[in-house]
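Just below sit the structures, each encoded as C-alpha cells.
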Structure 1
Amino acid sequence: MSGDTCSLELEAKTASLHEVMDFVRKGAVEASLPEARIGELDLMIEELFVNVCRYAYPGDVPGVVTITYCAAVPGELQVEVADQGVEFNPLAAAPANVTLELEDRPIGGLGIFLVKTLAASLDYRREDGWNRLTFCIAAGS
C-alpha cells in the first residue's frame, strides 16, 4: 500500500467485528466512498474477518488480526486483512458453484465469491509467516 496507512491490531475474536467495521468505515469516509459502497465494504470485512476468527487459529490458540487501510486516492480504499494463522490462499480455493440450489450447495466459498465480485482488485500473499489479503474498493466499481 502506498501513501499514509492506518492499522488496527486485535485479537481474532468475532466479538471484535464491530470495532473492525467502525475502523474500516473511517477509511471509507476518508476515501469519499458513497454509502452504497460502504455497505458493500461492511459485507466484505465481515466475511474476511469472521473467517480469520473461525479458521486461521485452530483450537483454542489465540491469534491476532491486523487490519490496515490506505485512502491515498479519492474514491478508492485499499484494505489489508493479515493474520499469522494457518496458511490459506482463498484465491486458490475452488470457486463456489452458485448455479446449484441452496439446499444442494456445500458450505463455504460464497464469502470469497462475494469479495471477488465487489472488489476492484484482490491479492493474496504469504509473507514472513503472515497471510495477507489485500483488496481495493472503489467508488465506481
Structure 2
Amino acid sequence: MKVWTTAPLEDPREVPGLFQRLEEIGYDGAFTFEAKHDPFVPLALASTTTTTLGLGTAVAIAFARTPMTLANTAYDLQLVTKGRFVLGLGTQVRPHIERRFGMQWSRPVERMREMVQAIRAIWSCWKGEGISASRGRSTGTR
C-alpha cells in the first residue's frame, strides 16, 4: 500500500522543508492542489529537497489552461523530479471556470477527454511518434 497526503500550502516558501519532512516520516507521496496558489510551483520547489517522495497535483484545473501549457509543465516537472511527478487534472465547477478563470464552460466530460488526448498527443509527438490528425471539438486541439 502507498500512502500519499495533500500538503497544506499557505506559504510556498515553506514547501521545501514541509515536503522534506513528509519524505522523512515515511509518506510515499504528497499532492498540491489549486486554491490560493499555483499547484505546480510548489512541486518544483519540493523536488529540490526530496529524492523519493512522489509529487503530484490533486488537482490542477485543466480548463484554466491549454493542452500545450499542461504538457510543457508536466514534462518539465517529470524531468526535475526524475520521474516522480503525477499530473492530476480537474474540471472545477461552472462559476469558478467562468468567473475566476474567465473561461467558457461547456461539456466538461467531453472537454476533459479531449484535453487528456491532446496532452498525450503532444507528448507522443515529442517522443517522435507523430501527431494525431484529429481535431478536438471542445478544445480546438489536435
Problem set entry | Test item: FRET efficiency 1/(1 + (r/R0)^6) of positions 24 and 112 (r between Cβ atoms, R0 = 25 Å, to 0.05) calculated as 0.90, pick one of 1, 2 | 1
For this session: Assuming 28, 19, 11 is semi-axes √(5λ) of the Cα gyration tensor in Å as calculated from a single structure, say which of 1, 2 it is.
Result: 2
Problem set entry | Computed 1.2 for distance in nm of label points 7 Å out along Cα→Cβ at positions 64 and 128 - originating structure among 1, 2 | 1
Exercise. Quick one: helix-only ellipticity at 222 nm (-39500 (n - 2.57) for each DSSP H run of 4 or more, over all residues; to 500) came out at -11000 when computed from one of 1, 2, so which one is it?
Worked result: 2
For this session: Assign the value 0.95, calculated as FRET efficiency 1/(1 + (r/R0)^6) of positions 32 and 120 (r between Cβ atoms, R0 = 25 Å, to 0.05), to the correct structure from 1, 2.
Result: 1
Exercise. One of 1, 2 was used to compute distance in nm of label points 7 Å out along Cα→Cβ at positions 16 and 56, and the answer was 2.6. Which one was it?
Worked result: 2
For this session: Work out relative contact order in percent (Cα under 8 Å, 6 or more apart) for each of structures 1, 2, then name the structure with the largest result.
Result: 1
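Every read-out reported here was derived from the displayed coordinates using simple, explicitly stated rules and does not represent laboratory data. Keep in mind the model is a prediction, meaning the values are calculated, not measured. Cβ atoms are built from the backbone, for glycine too; each structure is taken alone.
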